[in-house]
Every structure is written in C-alpha cells, then in structure tokens.
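Down below are the structures I want you to see.
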Structure P
Amino acid sequence: MDYSDIVKFHGHSCAGTALGYKVGKIVADRFGRSEDEEIVAVVENDSCSIDSIQFMTGCTFGKGNLIFRDHGKHVYTFLNRKTGEGIRISLKKTIDELMDELGAADRAEMTDRILEMDPHELFDVTDVVEEIPEKARIYGSVRCAECGEPVSEHRARIKNGEIVCIPCFRA
C-alpha cells in the first residue's frame with residue numbers, strides 16, 4: 001500500500017497518518033491484511049493514525065475488529081483470531097521528542113522524516129497474549145421512550161421503568 005492512498009483516504013498528510021502508516025507496515029509484516037475479522041486492533045488514541053491503521057489493516061469499527069480505548073497513548077495492540085498471536089506496538093518517544101530528535105523545523109518536515117524511518121526505530125513491538133474479543137454481534141433495536149429514536153438493545157438503559165437511549169438516560 002502506498003502512503004498517497006492513505007492521504008487520499010484521510011484528506012491530508014500529517015505526522016499522525018505517517019505514524020499509523022508505520023504501524024500498518026509492522027502489522028502487515030506480521031499478520032498481513034485482515035480479510036474480514038481475523039485481525040483485531042485495539043487502539044489507545046483517536047488520532048489521525050487510526051485512519052491509516054484502518055486503511056492498512058482492514059480493521060474497522062463497523063466490522064467490530066477495531067476497538068477504541070481512550071488512553072491518549074500511541075499504543076496499538078493487534079490480535080490474530082486464527083493463530084492467537086498478538087503484538088503490542090508503542091511509540092518510543094513523545095511527538096515533541098521526535099520533532100527535536102529528527103531536527104524537524106515543522107510538522108510537515110517531521111512527517112517526511114517519519115516516512116523515511118524504519119518502523120522499529122519509532123516503535124517498541126512486543127508479543128502479547130490477550131483474550132481475543134468475540135466477533136461483532138448484530139443486536140436488535142428498541143425504541144427510546146423519551147426521544148422515540150431506535151437504539152441498539154445492548155446500549156439501552158432503564159429510567160423510571162422505561163427503556164431509554166443513553167443521551168436520554170443522562171438527561
């Protein structure tokens with residue numbers, strides 16, 4: 001896969017897409033691209049890197065094999081459902097440390113330098129053993145008693161004895 005394809009998908013080139021591209025390279029070398037749901041990605045940030053990871057690995061929210069944990073870290077865990085293998089990929093330095101180390105004058109130059117680097121210069125990669133999440137399930141819908149909108153039954157809540165969606169539950 002070419003980085004320019006990711007830029008078209010994401011909308012612009014930046015350090016985040018470059019980092020995600022490098023993560024994708026590590027995953028491709030280890031597992032290949034997910035044909036359906038056999039590779040699961042657990043991502044710990046919501047940066048631009050995730051678009052690259054989706055594009056490169058085939059892991060998506062819609063298929064249920066992209067799981068978001070809001071930890072604010074450039075940490076990415078990939079699990080192979082077929083083999084049980086897993087890897088954890090973590091950025092070695094902060095973005096500011098990278099920028100200083102690379103001698104980049106700005107973020108555009110830093111992006112170019114990241115693209116020139118070997119992914120293993122950027123990331124620590126360790127083997128992990130984790131419980132593999134079950135495949136995505138399709139849930140039925142119920143109607144919220146307050147707003148009237150359909151809500152997936154597993155996300156519905158009970159408020160004053162009635163089924164409601166999460167926003168109405170919190171209101």
Structure Q
Amino acid sequence: MRRVWVVGTSGSGKTTLARELALRHGLPHTELDALYWGPGWTPRADFLADVESAVGQDAWVIDGSYSGAGAADRIRERADTFVFVDPSRATVMRRVVTRTVRRTASRVELWNGNREPWDALFARDSVIRWAWTTYASNRRRYTAVGSDPAYAHLAYHRLRTGAERETLLAALPSL
C-alpha cells in the first residue's frame with residue numbers, strides 16, 4: 001500500500017485521515033481542493049496537470065475525488081488503496097457546520113488566498129448545503145466501488161466509525 005486514495009463527502013474527515021496516513025508513513029499528501037481552487041474560488045487551469053504530477057510519484061496519499069473535473073480516473077489508475085470515510089450524516093453535518101463557522105469567523109486562508117465568506121453559511125452553493133445534498137449520492141457511489149470491476153485492483157476500506165478508522169490506522173503495514 002503505497003498509493004492511497006481517500007474519499008468521502010465534505011466534512012467526513014477525509015483530509016484529516018489523509019494527513020495522518022501521510023504523516024505516519026512519511027508520504028506526500030495532496031489535497032485536491034488545494035489543487036483545484038484558484039484565487040477568487042475559480043477552478044485552476046493547471047488542475048489536471050497537477051493531479052498528473054501528484055499521481056506520477058512512487059508513493060502518495062491523495063484526498064478528494066473531483067470526478068467531474070477528470071481527476072478520479074487518473075487517480076484510480078495509479079492508486080493501490082481506496083479508503084472511503086463514511087460517518088453518519090449527523091456527524092458530517094456537525095463537522096461541516098462547525099468547521100465552516102470556525103473558518104469564517106477566523107478568516108483563515110484555505111487555498112490560494114481563498115477564505116470562507118460569511119454567506120458560506122447560507123448561500124445556495126455553500127459547503128454546508130453541498131454536504132447535505134451530496135451525502136446520499138456520495139455514499140452510494142463510494143460504496144459501489146467495493147464491487148466495481150474497474151476498481152478491482154484496489155484494496156477497499158470503508159470507515160463508518162472512529163473505531164474503524166483507528167483499527168485501519170493501527171493495522172496498516174509500514175509503507
């Protein structure tokens with residue numbers, strides 16, 4: 001297990017898990033949000049080239065999917081492990097609301113100068129709304145990966161609880 005792809009809906013804990021996996025095993029970590037979002041919350045033209053560069057390394061941990069932007073197929077081809085972080089909707093919503101309020105109030109910079117605006121709490125395209133509306137479809141899509149022949153080359157892990165997450169972290173062989 002040297003090329004790990006971590007997915008989950010917004011607020012699931014995928015980036016936190018990916019960072020921990022990378023840190024524990026000395027691997028580079030790539031957060032797709034950081035590659036995708038340019039200044040002013042605009043998609044970056046170099047996104048797919050940056051994804052190619054990340055997956056071209058010998059070992060890595062990548063979190064996110066961006067299937068609509070073409071990244072998922074590139075990652076799938078090179079990954080050897082697929083980790084689906086799948087907590088309950090209540091956990092996801094608690095996390096995403098708390099995180100969004102904290103980021104908005106503290107004005108923390110996320111990627112390329114972007115900060116969560118106050119309307120991120122209520123806007124039509126807010127991450128909170130996104131997490132709510134995509135939760136069920138992401139769950140179906142990522143659960144199906146476990147039986148999809150296109151992903152048969154990947155070790156598949158679905159983590160629904162903190163205990164399952166800790167078990168996976170403890171059981172992983174040295175990379």
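Where a number appears in this text, it was derived from the coordinates with a stated rule and is not lab data. No experiment lies behind these values; they were computed from the predicted model shown. Cβ atoms are built from the backbone, for glycine too; each structure is taken alone.
As an exercise: distance in nm of label points 7 Å out along Cα→Cβ at positions 15 and 151, calculated from one structure in P, Q, equals 3.9. Which structure is it?
Details: P: 3.9; Q: 2.2.
That value comes from structure P.
Which one of P, Q has helix-only ellipticity at 222 nm (-39500 (n - 2.57) for each DSSP H run of 4 or more, over all residues; to 500), as calculated from the coordinates, equal to -14000? Don't skip to the answer; put the middle values down first.
Details: P: -10000; Q: -14000.
Going through each structure in turn, the value belongs to Q.
Quick check: 18 is what I get for relative contact order in percent (Cα under 8 Å, 6 or more apart), calculated from one of P, Q. Which structure matches?
On the way: P: 18; Q: 31.
Structure of origin is P.
Assuming 5.0 is distance in nm of label points 7 Å out along Cα→Cβ at positions 7 and 143 as calculated from a single structure, say which of P, Q it is.
Of the options listed, only P reproduces it.
Assign the value 12.1, calculated as mean projected area of the Cα convex hull in nm², to the correct structure from P, Q.
Working: P: 12.1; Q: 9.8.
Label of the source structure: P.
By the measure FRET efficiency 1/(1 + (r/R0)^6) of positions 39 and 135 (r between Cβ atoms, R0 = 35 Å, to 0.05), tell me the structure among P, Q with the highest figure.
Working: P: 1.00; Q: 0.75.
Evaluating FRET efficiency 1/(1 + (r/R0)^6) of positions 39 and 135 (r between Cβ atoms, R0 = 35 Å, to 0.05) on every structure, the highest lands on P.
Rank structures P, Q by distance in nm of label points 7 Å out along Cα→Cβ at positions 47 and 159 and report only the one at the top, that is, the highest.
Values: P: 3.6; Q: 2.5.
Comparing P, Q, the top value of distance in nm of label points 7 Å out along Cα→Cβ at positions 47 and 159 belongs to P.
With distance in nm of label points 7 Å out along Cα→Cβ at positions 63 and 103 computed per structure, which member of P, Q shows the largest figure? Display every interim value, and only then the final one.
Working: P: 4.2; Q: 1.1.
Result for distance in nm of label points 7 Å out along Cα→Cβ at positions 63 and 103 over P, Q: largest is P.
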